[in-house]
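What follows are several structures.
Read the figures in this text as sums done on the coordinates, not as results from a lab. No experiment lies behind these values; they were computed from the predicted model shown. Cβ atoms are built from the backbone, for glycine too; each structure is taken alone.
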Structure I
Amino acid sequence: MDAITNLFRQRMKLHPEWFRSDQIFFGDSAPSMLWTRDKFERFKNFEPDRHGLGKWLPGGATDLFEGKTPLLCQILKKWEVDIDEIYFPWNVKDNHWVALMISLPKRHITVWDSIPNYLKENVLSASIEPVAVIVPYLHRFMADINDRYRYSFAHFTHEYISGGDVLAQDNATDCGVYRLKFIDYHSLGMLFPRTLCGKNMRAIRAKLAAEIHHEINCRGPLERNWDD
């Protein structure tokens, strides 16, 4: 999945006009692993200073905020200043991927799920709590001192979208591909097409692989010059 996310970043860097906004950030799967479980508990339980700051943060969080990571296709754009919307893949229940779109101005998280009504509200809230809590903290922590008053520690709100216009997968293995295509279509300002479905999944996977090979100009092994 991260290889395709890198492809999205490269496209944004080279062709920002293709997207519905040039203030979009494509995040990879690192926060889904580094902001959760014991690391999130450590963040929550760490005693802040008198300003509510100074908490321990998961590794790489501040670099992510400033667009310094991942090193591949660095954007060097700061959230809220240069970035309005963030896309993240997010793992829930250790066995399923959903797509997150985080609106920084609206302080709101949209969750797209390819399995209708798979997540109950209490499970969903607990799963995305690290994002809803750490992102506003990063805003306050990374802001200029004179601007910190503008950024509340209040948790981001969220909505869960599954079924309806969000196409449903018909097996237990394609959630990652659906997640990628949800982000792909939405970032381009397109509706989710009815062709995004189980019967076309093999072709969709093949096309994604071909796009990666095309992007890195991979044309197979070099031909040997037998005259040498």
Structure II
Amino acid sequence: SFDWNDGLFDVTWSENNENVLITCSGDGSLQIWDMAKTKGPLQVYKEHTLEAYSVDWSQTRGEQLVVSGSWDQTAKLWDPAVGKSLCTFKGHEGVIYSTIWSPHIPGCFASASGDQTLRIWDVKTPGVKLVIPAHQAEVLSCDWCKYDENMLVTGAVDCSLKGWDLRNIRQPVFVLLGHTYAIRRVKFSPFHATILASCSYDFTVRFWDFSKPNPLLETVEHHTEFTCGLDLSLHNRGQV
């Protein structure tokens, strides 16, 4: 186990070293840890001025890049081998809750924010590439479809999940309703193009297939408090 002097809000594994991971924390810093060296972080990056709430390691093998999102309304690009950020992305008008790399497009990531938008960025250009007014409420989570490079899903305080096709953002591809409180995290299935999972402050985890007339597949009610995170196994189908 690793200890840090503030709350840790997110964690992401290295894509080229199974022992290395990065966390982000309430003091605005990112920490690189090596499971083979338990004495402390290998490196600490402290540039965000408020809580660092999201961190993600690029999934494309051609680059070793990390993106972080903060309550200071900025996203930052990092190379773990460099001691400072490579670029800062500005434009959000609210806190950033989620920053997620595209699994298909090198250098492209999405961010979800309290300003009610989903934004798409390209590391080769400092300005925002696309702004989607996704909800009329804070957007707490987003994820990319593993089978369609143009498809994303957002989850928000308005209790809804919405699917977006980047080629036509005028209206969502689907809207999924059922949660009774804010949706904290949403994840697409690594095995099925139309299946996703969400968790919420209503204590539930829900599984959906947006291609079906009745999209809610299952509701899991095992938790007795806010459900703040979930992930789906890349190795075992159905394991959450």
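Some observations on this one:
- For 0.05 (FRET efficiency 1/(1 + (r/R0)^6) of positions 38 and 190 (r between Cβ atoms, R0 = 25 Å, to 0.05), calculated) the corresponding structure among I, II: I
- Taking distance in nm of label points 7 Å out along Cα→Cβ at positions 94 and 182 as the measure, the highest value among I, II is held by I.
- Each of the structures I, II was assessed by mean count of other Cβ atoms within 10 Å over residues 118-125; the largest value belongs to II.
- Which entry (I, II) yields the derived value -11000 for helix-only ellipticity at 222 nm (-39500 (n - 2.57) for each DSSP H run of 4 or more, over all residues; to 500): I
- Origin of the derived value 14.1 (mean count of other Cβ atoms within 10 Å over residues 78-85; candidates I, II): II
- Once mean count of other Cβ atoms within 10 Å over residues 14-21 is evaluated on every structure in I, II, the highest one turns out to be II.
- When Cα Rg over 2.2 N^0.38 Å, for residues 110-205 alone is computed for each of I, II, the largest belongs to: I
- Structure responsible for 3.1, with distance in nm of label points 7 Å out along Cα→Cβ at positions 126 and 150 calculated and labels I, II on offer: II
- Among I, II, structure where P(r) over Cα pairs in 10 Å bins from 0, in percent as derived comes to 8, 33, 38, 19, 2, 0: II
- Look at distance in nm of label points 7 Å out along Cα→Cβ at positions 70 and 102 for each of I, II: the largest one is in II.
- Parent structure of the calculated result 20, given that relative contact order in percent (Cα under 8 Å, 6 or more apart) is the read-out and I, II the choices: I
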